[in-house]
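Listed next: structures, encoded as structure tokens.
No lab work stands behind these numbers, since they all come straight from the coordinates. All of these numbers come straight from a predicted model, not from anything done at the bench. Cβ atoms are built from the backbone, for glycine too; each structure is taken alone.
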Structure 1
Amino acid sequence: MTPCLFSVSYAGFWGQALLSLHDFIRHAGVLGFPSVMIAGKRPHLSPLDMTPESMAALRQTLTDANVRCDVLAAYTNLMQPSSIGSEVPLVEFQIAYVESLARCAAQIGASIVRIFTAYEADGQSLQVQWDRCCAAIREMCDRAASHGVTIAIQNHHDIALHTDALLELLTDIDRPNCKLGFDAWSPALRGESLYDVAKKAAPHTVITTNADYIRVPRHRYRPELVNYEPVSPDWVRAVPFGQGFIDYPAFFQGLRDGGFNGLAIYEICSPIRGGGNQGNLDTCSSRYLDWLREQKDSSDNGHHLDSSGTGTCEDARTGLV
């Protein structure tokens, strides 16, 4: 597997430190990541801001940092609110957005654009929402194919969230360049067996994006009872990798046993224990590389990452984990 760092981790959201896109790429190289996934929105890579000159500068920064960009991350919600009907073509906007990202991806050597499905809309037929997602993703795939780009569906939004539903959606889309961006945190929160679902999804998976969390139980005081009542669901808080409740060893074993050998991407996509200062973000990012080394099967290609995490080891630069 190839370790990869998601630029959203340093995009300034959730109170985190902000690095410009070019500074992020250089920083990822210093940390020892051979690959990056770039957020397809401001402040990083918005198609609105990409000119031939800026794309050339981006390619040069990647080359100078000895870092590849393998994925651009689109932010989609393919739900069309019933309140506006077909007046505003929101889904068409998103198809055009993803096509623009596919065009940008091809120019910098990336071969994957990550997307989401849709948050389920109350009062609308689930079949209608499902069919809308399938139709939109098919068109995204067809348009991305002309740029040599694969669309990866991440198991994040409501539609086709369960692993069996996600594989059903993939079957209905029926496009060779439609794959999965399969993550552990969603099935872990919903109680699926991480080893089993990872092994099942692995043959269709091109990227996995990873972060670790703890569950924080919630209670509310009831003064009339002089007692507390539990509140559901728990608060979920990001923590350094390997310190949370997600059974990542089982998840990665399932991916390996299912034949996955793609991108293992680290993200800090919410407030994290220790705060959003750059020092803490760097510690957490480096911890992910350390965790991959610690969990690595000694027989996997016979390669090892440099334990310093500085990116000076040749194996780290080639991304063999």
Structure 2
Amino acid sequence: MAASSQRKKKTQTAKRTPARTSGNPAKRPVVEAGPVTASDWIGAARLRTLPLAIAPVVIGTGAARSTEPEFHWVIALACLAVAVLLQIGVNFTNDYSDGVRGTDAHRVGPARLTASGRVKPRAVLIIGLVFFGLAALAGLAIVVRTGQWWMLAVGAACIVAAWFYTGGKRPYGYAGLGEVFVFVFFGLVATLGTTWVQIFDLPQQAWLGAIAAGLFACAVLLANNLRDIDQDREVGKRTLTVLIGRRATQVLFTLFVLAPFGIAAFLALLFPIAWIALLALLAGLPAIVIVWAYRQPRELVTALALTSLTSLLYAGALFWAFIG
């Protein structure tokens, strides 16, 4: 009787306990949730982040035009292609890397292809690498056109940095260094590189614009990581936000959004139209309010989008000021 009772209890316990699945999508079968549509792939490209790729090219081109009257449209468009293709490649490889680690298993923002299990991780990785390859081809075209062969090393560094943000055994995005690399590559390298290949010079306005672009990119990353702070803590993803906490992140976000407008005020002494950049605060200030007043993490998705829009509006204003 005792043995029979124990077997019955074990059976009941087994029925109540759901089977565990791996947090790693690479180790579990693809979920049958209907066919993956084109909109799913477009969503994975995270188009709301593309203004961060466009803004430094716009600023860098404007800075070049302020020094030399001729527009180098072919080179400028090639720089834009490099920036956008790299950004999309980063987004897909991040989807892959975070997904196979299980980091995105309980994320708050839009679902990712890899973490959802709807797409095989290898397919997402291949798409990311294809975009990296296309960016490399566009960069090679710039090098051939300008003869600046040393910039091949810069392009290689950009791709390596893009991969190791969340890829590899020790991704720097998991060690609180994401903002540092974002500032360097989305701010300094993207803006100054755009200016250099057009006029082979780096005027003061290019440096100041590069700093502004980098700060906006860092602000977007802070908003993203603030949204995911609880999930990142659980999985051991030590972003800067996890390391310094919510309140310090809110303060830093505010500084990163407002500091570029101080730069614009200084540039207005040389390029009076730069004052119009203050209109971008119409998007930046609501983002700051959301970051300080949000109640649900999902609200920060709006702050992220507004900050990204702010960077693009700001870049357009500086471009107008530089060519005016």
Open item on the list: By the measure mean count of other Cβ atoms within 10 Å over residues 200-207, tell me the structure among 1, 2 with the highest figure.
Closed with: 1
Task: At a computed -12000 (helix-only ellipticity at 222 nm (-39500 (n - 2.57) for each DSSP H run of 4 or more, over all residues; to 500)), which of 1, 2 - done: 1
TODO: Using the calculated result -0.57, -0.80, -0.84, -0.89 for log10 I(q)/I(0) by the Debye sum over Cα atoms at q = 0.15, 0.20, 0.21, 0.22 Å⁻¹, for residues 216-287 alone, pick out the matching structure from 1, 2.
DONE: 2
Open item on the list: With mean count of other Cβ atoms within 10 Å over residues 248-255 as the yardstick, tell me which of 1, 2 scores highest.
Closed with: 1
